[in-house]
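These notes open a run of structures that come right after.
Any read-out appearing in this document is the output of simple, stated calculations on the displayed coordinates, not a laboratory observation. Source: prediction; values computed, not measured. Cβ atoms are built from the backbone, for glycine too; each structure is taken alone.
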Structure I
Amino acid sequence: MVSRRRFMQLASVGASLVAGGASPLSAGAATGDESGNPPVDQLVALTGDNVPRKMTDAPAQLLRMLETRSGMNDFYLAEGAVAALELEFSRLLGKESAVFMPTGTMANQIAIRLLCGDRRRLLVQRESHVYQDEGDAASTLSGINPVPLETAGPDLEQQLQAAFSMASESPYPTTVGAVSLESPIRRLDGRTLPLEQVERISALVKRQGAGLHLDGARLLLMHGSAGFEAARYCKPFDTVYVSLYKYLGAPFGAVLAGGKDMMEKAREMRHVLGGTLFHGWVAALPALEQLDGFGERFARAREAGEQLLAALSKIDGITVERVPDGSNIAFLQLGPRLADGLAERLRAHDIVIANVRSGRLPLTINETILRRPVAEIAAAFPPRSGT
């Protein structure tokens, strides 16, 4: 076990960590100090997937984890917290093996490269992170040509079939190597692909001899939805990526899971691409701790979210808008009386929200909703009588 002094030397980087994810809180906000803001651990944040935390608390939190767990140090991402996290994810996702990755982009791109091999065409959703946010990495790094398809709707399967047919029927055929699906889909407000649809797509892809990858960065936010079980949802996919920092409290990192042989190749490719960090415990340890019981906690949060939406729908001036096949995001259409001063009104009750635009408020459910009775949260929305 490292000494406190040695830990602080090693973990100086921890002072810059914020596990707040997409929270609107800045690193220095809601500290409970002279600023007048409440302690961050008392806030109900109806925005962002993660639980907001103070960056200045990160070193002490890591030290506490090190003092309560032994053998957590890793060496070039081997052993310690990294190996323990990989084992937990392989079990959770129902895959033979899992590999720690420093970023989600690397996880996605290694999976795509391995699944495609020498086949140079990749079918992706137009709204996906692989197509929109990864800097043309598939074509730049691997010479793979992404072909975008519309994400939503029942015709996704027809589009896939048409794309496979076009590739094979061309006078100069280009074989499709893999299909990458994102679920939940961030650009569609957390919309998910139903398991039944995923299973049909998987059967289609396998008939074509292609691989199937899941960009499941936010996969675990599906806990609490009807019939969801992580391993069952992941079974149709050859490879699965899950983020560690979006809602599992890590400062960075990802996990890629799949078959044992392919994951051994993924480890080799991670090294080739410069991703074999000297130490990964600083990310693996918080994620490992947060992963313990996460499914049950988030299912309770989702249930509380449903209760909150039901309560808000009964308030005059609030209309609840659902996301089809949604995960943890809904929208509130607010009348002028409700929208005016809402953020300040809620802040007085230690509740934070995203911006209201044109009377429309995105409302995101995370674990902080469990900090307060649902009825109390809902009661803070309407203005007081006479105001």
Structure II
Amino acid sequence: MRVRYWSAVALSVVVVAGAAGPAAAAPAWRLASIPQSTATSNLWDVAAVDSRNAWAVGFEGYHPDQQGTSGSPMMLRWNGSRWSRTSLPAVQGHVSFQRVAASSARDVWVTGAPWSSDGNVTLVWRYNGRTWTEVPYPPGATPSTLSIRDLSVVDGHAWLVGHQGNTPVFHEWNGTSWQEHQPPTECVAGGGFVNFCFINAVKAFAPNDVWAAGNGMWNGYSGPLLFHWNGTAWRAVQIGLNQQQLTMQSLDGTSSGDIWAVGDGGGMGSGNVVLRGDGTTWQTVSGLSTPSTPGVAVGANGVPWVIGRFPMASFSSYGPTGWATVPAPAPAGSFGTTYNAIAAVPGTNRVIGVGYADLPGTSPLLLRAVVAEYVG
């Protein structure tokens, strides 16, 4: 995925080693008190708009021996003092919420999917501060190979990204309807060579300033990808990592002038990559030793937090002395935790991670949703 290509946003790469020296004092993460859920439960995603409004979404009541006939959507809301259950969109059948994003407490979006389907189905709902309304999403309404991987919202515009077959998908809600935007030319098959581009993450800072990340391959290039939308077209961004068996998994930042992207082997290797962009250049920040990096969040102080999964769940932050990694909190007696997503609370240094804990003594193994919090 690295070939000689430049976007309309021409970016160069500088490699910087993780700073040596003593690690920073270990910050404290804690498990949040959340309403009891019915196992198996899991929180897939989390979004926050301010210190009094955050949402975590997933599912509960799913049993692996009852596929297609168990599992209900789960949504928790933070009101500034506690997590509680909140109103849910109207759903039919057994559904799992998958992604959540918000631009304000009156503009919250959630995607979900039914447990039983012959192919991928994507459902979309929007919250206006009072009620949930389903937003018809024709491309995802019927079973297909369309796989929506991430969601981002800004100024009334929502972005759904993913892939259909080998082709990346960029769908934008412009306030009245869905628009499908053409992928960069590098991702379009041609010349008898089978290209692919998979998009895993999207971060919108403005309707004309959106970033996406994933991985791909075409003639002369194979590796992780970054893309930028300038309001007119998507362009591939040079990051200098050709022939690296890595895929970008998550994006976050305070602006396009300070954005972080993380990736890993995507199940194909044990490496990882962390990139930092300033709007002109991208730097590869080395020194992070976890082989699985599914999420990154950047606090108001500019400090990034990265989820790690192996050999155990962890949270890593980067500062003047390099990376500091701490074990992720787990409920007493559990076999450990897995965190799926992480979000920073805008205007603060508070960070929220969501996922699940393995429950002991259950067969088959059951899971219980967890929320972890850090207040810097």
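The table below gives the values:
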| item | result |
| --- | --- |
| Label whose coordinates, when helix-only ellipticity at 222 nm (-39500 (n - 2.57) for each DSSP H run of 4 or more, over all residues; to 500) is calculated, return 0 (choices I, II) | II |
| Ranking I, II by relative contact order in percent (Cα under 8 Å, 6 or more apart), the structure that comes out highest | I |
| Winner on Rg/Rh (Cα atoms, Kirkwood Rh) once structures I, II are ranked, highest first | I |
| FRET efficiency 1/(1 + (r/R0)^6) of positions 123 and 275 (r between Cβ atoms, R0 = 30 Å, to 0.05) - structure with the largest value, from I, II | I |
| Which of I, II yields 1.25 [Cα Rg over 2.2 N^0.38 Å, for residues 171-362 alone, calculated] | I |
